[in-house]
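Trainee: In the part that follows, the structures are each spelled out as structure tokens.
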Structure 1
Amino acid sequence: MHRHLAAAAASVPGLTFHDLYQAYPDFDVDVPREQALLSAHDLVVLQHPMFWYSTPALVKQWEDLVLEHGWAYGTGGEALRGKRLLSVITTGGREAAYRPQGHNRHTIRQFFSPLEQTARLCGMDYLPPFVVHGTHRLAEGEILAAAASYKRLLEALRDDRVDLEAASAHEVLPPDLAGIVRA
């Protein structure tokens, strides 16, 4: 699934696709490089599978190292102020499992509230996550449809065609992007 999402993101002109696992297979994150990339972009997308109700280890390592006090938050830490953060998450479980009455007893938004709060601490606008559920059971056509929807979302964000107010009313972004992307 992620290779399709990665290919979709990488194919959008005007966007920078940066794979942390390719760049840092040994987890030795180049903080100045990452901060320069963040400074150069208005939208940051963290695309990853859900690992034990959170981000994968390298994404957490990246957060811990790159989002430094005095740079990303705290006294003098305004480098990310006004930027947007979008989480793109895949889960093995079906959508019904991520409800208060579901198997996991919490919503995706609840599981990722630390990331949302991190964005807010850094002065960023956190968009509701774009989630692809049940990836272990998706047919090829469903995978391709999800990747196409993701690409459409990235293009709309790039072109400032996302109704951010309508999007913020959602717990997670609707898979078909209905009502949030302007023509």
Structure 2
Amino acid sequence: MNLFGWLKWKEKGAGTPLAQWRTAWTAAIEGGSATDDELRRRLEALAPAEPDVEIELEMMDALEQLRTAQQAAAAGALPTIETGHRVIGAERCHFSAPASLPADQVQAAGRVLLTGTRAVFVGGGRTAVCAWHAVHAVARIERDLLLARADGSAAAHYRFNNFADAVVSAFLAGQLKGARRPSL
């Protein structure tokens, strides 16, 4: 299956104020011009008219956590997670969160760990490793992180429990993938 086929999805209720807010949030995640405060004000204005904005509040939390990771990266230091996981060994771990493998038939649940050399999934009685040099593109769709090879096929597909883990892992994966590419 071609990984980028997943990117051609349409949001339900497109054109509604909440869908427009989600579009602005996505643009802010990707470096758009909307400020975090502006998004929060727009969401607060929508809240009385919308019966449930719990997911959007989770999305705002993801944006705040992304900004923290971006500030750390701009200062030249990716976050470091202390882990005693034997799969990582002596490698420095930059991210760790619970996730599942949605493309796997049993949808194994476990943990995704990002190091300077690879993305590792541990769980469901198995370990799946994806080296950064094999990753051509990083994409995030909702709570999923997709790592693609140069031919567009999936190198890895992780589903996180919340937007914050998906957004931060996508940012860090982009940083780590870029760090592993030779300069031209």
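Here, each number is a calculation from the coordinates, and none is a lab measurement. Predicted model only: the values in this text are computed from it and were never measured. Cβ atoms are built from the backbone, for glycine too; each structure is taken alone.
Trainee: Work out relative contact order in percent (Cα under 8 Å, 6 or more apart) for each of structures 1, 2, then name the structure with the largest result.
Mentor: Values: 1: 22; 2: 19.
Across 1, 2, relative contact order in percent (Cα under 8 Å, 6 or more apart) peaks for 1.
Trainee: Computing semi-axes √(5λ) of the Cα gyration tensor in Å gives 29, 19, 16 for which of 1, 2?
Mentor: On the way: 1: 25, 19, 18; 2: 29, 19, 16.
This value belongs to structure 2.
Trainee: Out of 1, 2, which has the highest value for distance in nm of label points 7 Å out along Cα→Cβ at positions 130 and 162? Mind dumping the intermediate values first?
Mentor: Working: 1: 0.7; 2: 2.3.
Largest one: structure 2.
Trainee: Turning to a different aspect of this structure: With mean count of other Cβ atoms within 10 Å over residues 42-49 derived from the coordinates and found to be 17.8, which of 1, 2 does the value describe?
Mentor: On the way: 1: 17.8; 2: 13.1.
It traces back to 1.
Trainee: Additional query: With mean projected area of the Cα convex hull in nm², for residues 50-121 alone coming out at 5.2, pick the structure among 1, 2 it was computed from.
Mentor: Values: 1: 5.2; 2: 7.1.
The correct label is 1.
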